[in-house]
Structure 1
Amino acid sequence: MKKCLFPVAGYGTRFLPATKSMPKEMLPIVNKPLVQYGVEEAIDAGMVDIGMVTGRGKRAIADHFDVSYELEHQIAGSEKEQYLESIRDVMGKASFSFTRQVEMRGLGDAILNGERLIGDEAFGVVLSDDLCLTEPGTDGVMKQMADLYQQFRCSIVAIQEVPDHLIHKFGVIKGEKMKDGLYQVTDMVEKPALEDAPSNLAIIGRYILTPDIFDIIKNTPPGKNGEVQLTDALLTQARKGCVLAYKFKGRRFDCGSVEGFVEATNYVYENIYSA
């Protein structure tokens, strides 16, 4: 599996006014933008063909994964050049393709817009808002899921247990336990009320999808808030075949919220940047 899709067209309204002219995916956790963390995770899983589904005002993302000749000329030979090592490494290992989601119609629609970048093969999906970190020397979340795909050859969603008061913010699964941390999905509900939630196992922003998901999305009517929900398409896929839910090893930060963003920044500064 070589391809990974990044839906990065959202407005980032929870971070206004900062995101009025700056993509939320470019918000830095210490000195590295969120989207770069996600791309590095994908590369570590062997997914080196990176597809970005962007929108208006998102050119900074493409510029980040390109050479800045003026900047490089100014700092060439200085001690400041070391600060470009991580992004140079990413650019040397991966290729980047971009397409636009013209209208914000939900995650399912964003995935469908990426079909032209993916083609007829299984692929990863990373939502940059969810920063997933693992212990040094251990596999990242996408690598864990890619290894599972090699065994089961079906779509996989990453899940974690969430407290009751947050259930309404997530897609929630019901599943039959196959082994510790792995479930075969039998039902999914998008952002349910607590009393309607089938479990406390919530889907987070890491997926591996088989290419039949595109045709399923095309035939999925808009759901909650008039958006095309990936959860609805995955449920159809689960009923036709197999979708697995994987309780990943690692720590997730909700960087789509100010609280989670600050928590992630403090954690990275204390445990990674300063180490």
Structure 2
Amino acid sequence: MTTTEHEPAVEITGVTKVFNPGRPDRVTALTGVDLTVRRGEFVSLIGPSGCGKSTLLRLVADLIPVSEGTVRVAGKPARTARLDREYGIAFQQAGLFEWRTVQRNVELPLELRGTGRRERRVRAREMLELVGLADFAGHYPAQLSGGMQQRVAIARALAVHPPLLLMDEPFGALDEMTRERLQDELLRVCARTGTSTIFVTHSIPEAVYLSDRVVVMSARPGRITAEIDIELAQRNETTRQTAEFFAGITRVRQALRGGPAAQRPDEAGPVGEAEPADPAVSR
């Protein structure tokens, strides 16, 4: 790992993204975005569809260039960080290669990095153990459930031990029970590895449950309108029934509606006074 102890995992300064500049179909996706993600922090991006959440994630990954501003990952320009493989990335679709076994799918980023065969096998096995799929190493993706495929995708993203994990609605297509199980799995993996995470989601409860901080974005052109610290004593199967959890949901919902998101969890009313949790922000 090349980051120093005091460098943020991600530093975004004055970022604007314009698609098709100089053309009639010009679109300003993001404008004036500033965001710092601390090392080991889990940050979720939430906002209405089309607000630029995924665009911002792709700028961090250097999959598309910024129009204005700077993006630094692990203290480096985003392009350098990408070439140095300072991050792992997972999308809504697992994106596994059907002709490769689970083991060989997880080995892929190591293979591209030139890691020797023996080390690849050992590292892939470690990652599969981490996500609870070591017994499926010889299976092919078509033999796995959707949730299991996503766990393989997470193992693959973590195979190079990146200091940063970028996730674009990785659980969005899963049923609720599988989604909650994988949320717990993800938190366990991140805690064990110390990985910093930027997580894109449409779901308010998911953002609150997973995050140290929820970043709320406006409709296009996307900008950050609120950053809400989430203070939960613990995250387990009972957390979703606590007053603190419902208070966090209320604060994020208020921020999305342009209301007083700065209310602290201990200032919110009893759980019975909180609005019921929306399963997701309206798409």
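Quick notes
- FRET efficiency 1/(1 + (r/R0)^6) of positions 86 and 206 (r between Cβ atoms, R0 = 25 Å, to 0.05) from the coordinates reads 0.75; which among 1, 2: 1
- When distance in nm of label points 7 Å out along Cα→Cβ at positions 54 and 102 is worked out for each of 1, 2, structure 2 gives the greatest result.
- Once distance in nm of label points 7 Å out along Cα→Cβ at positions 214 and 254 is computed for every structure in 1, 2, the highest value turns out to be that of 1.
- Structure responsible for 15.3, 47, with Rg and Dmax of the Cα atoms in Å, for residues 14-125 alone calculated and labels 1, 2 on offer: 1
- Comparison of 1, 2 - label where distance in nm of label points 7 Å out along Cα→Cβ at positions 78 and 150 is highest: 1
- When P(r) over Cα pairs in 10 Å bins from 0, in percent, for residues 142-245 alone is computed for each of 1, 2, the one that comes out at 13, 44, 34, 9, 0 is 2.
- Identity of the structure behind 19.0, 58 (criterion: Rg and Dmax of the Cα atoms in Å, calculated), options 1, 2: 2
Bear in mind these aren't lab numbers, they're just calculated from the coordinates by the rules spelled out. A quick note: this is a predicted structure, and the numbers were derived from the prediction, not measured. Cβ atoms are built from the backbone, for glycine too; each structure is taken alone.
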